[in-house]
Structure P
């Protein structure tokens, strides 16, 4: 297994639940069948792990860029830009998988990197006399950490989610599988069958 590999449980009636709590509607059996042509090259643990990190890519990139936006654009504009950036990344990540970017997310998602970064930048803003910037940073950090960004983005992207036709976690897992299908096989992975609506 590789860098992204995570443990998971196949829970009857609920699907696959990855370490950390991310849920997939599909069962382990159906995933093994769906990804059968690529499993000799990449494990199911790796596919699920890559999906775990890819699903948080928009929020992590937005969270890390927010302090730079405050510094360059000031507080009101930075709040608008962070929402637009998050929305753009969310839409893009539903249709395109960029593994090198997922390596970056793997690093940025580490709390021992993320939290000190925000503390240091917050202290720097206070030093500059911009206490409101530091408060905004702390507020946005908490907003993301408690998952309110998921609620907001889900509401704003409801039509796109309906178009995709799967829960975001399953859609991204399928997308990552297609990435490896094109890499390791001569098949058209978009023709693979598994989910109920494909039958």
Structure Q
């Protein structure tokens, strides 16, 4: 599944309904992005609990958070507002949201299975998404093309939501850590 299909078939119905409710209000896209970020903090806090209920409700809130970011973009487009300032602010808030999600899932794993490896994996995943944004080099080798979906924040967040719902958060963090760091380092090695 690519990012376009994910957004169209999974998020679009929810985004359309929320946009329809919010459009008549005077809320700005930046305000909506800040609300989405606030929801992501609550979601990460729920993720960090030791119970599956925390993962379940955290995943639902993470879904709502991503929907709200998409609603903010939809409202910006409908009102014909300039894209530059909004896009920078929203991108930063989505990035921080991802970091909170990773931290929450890593905390959940460390609480239920206390090992330093779990926290290290969370740190690698967070570092990997930071490096993906910093370095544009990508490997052309066939193995790494399977991880191209990791480049899109909506795909990474959806991956975390899915694996939280099926109670396998460590797998989400592992895939993000492997995919993001692998894409960056294989790309850098290919350029040498």
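Read-outs throughout are calculated quantities, based only on the coordinates presented, and are distinct from any laboratory measurement. For clarity, every value in this text was computed on a predicted model and none was experimentally measured. Cβ atoms are built from the backbone, for glycine too; each structure is taken alone.
General observations
- Structures P, Q, by FRET efficiency 1/(1 + (r/R0)^6) of positions 72 and 176 (r between Cβ atoms, R0 = 30 Å, to 0.05): label with the highest value: Q
- Comparison of P, Q - label where distance in nm of label points 7 Å out along Cα→Cβ at positions 16 and 40 is highest: Q
- Structure with the greatest value (metric mean projected area of the Cα convex hull in nm², set P, Q): P
- At a computed 23.2 (mean count of other Cβ atoms within 10 Å over residues 104-111), which of P, Q: Q
- Entry that produces 0.10 once FRET efficiency 1/(1 + (r/R0)^6) of positions 32 and 120 (r between Cβ atoms, R0 = 30 Å, to 0.05) is calculated, selected from P, Q: P
- If helix-only ellipticity at 222 nm (-39500 (n - 2.57) for each DSSP H run of 4 or more, over all residues; to 500) is computed and equals -21000, the structure in P, Q: P
- Value 14.4, 46, calculated as Rg and Dmax of the Cα atoms in Å, for residues 8-111 alone, assigned to which of P, Q: Q
- Among P, Q, structure where mean count of other Cβ atoms within 10 Å over residues 152-159 as derived comes to 12.9: P
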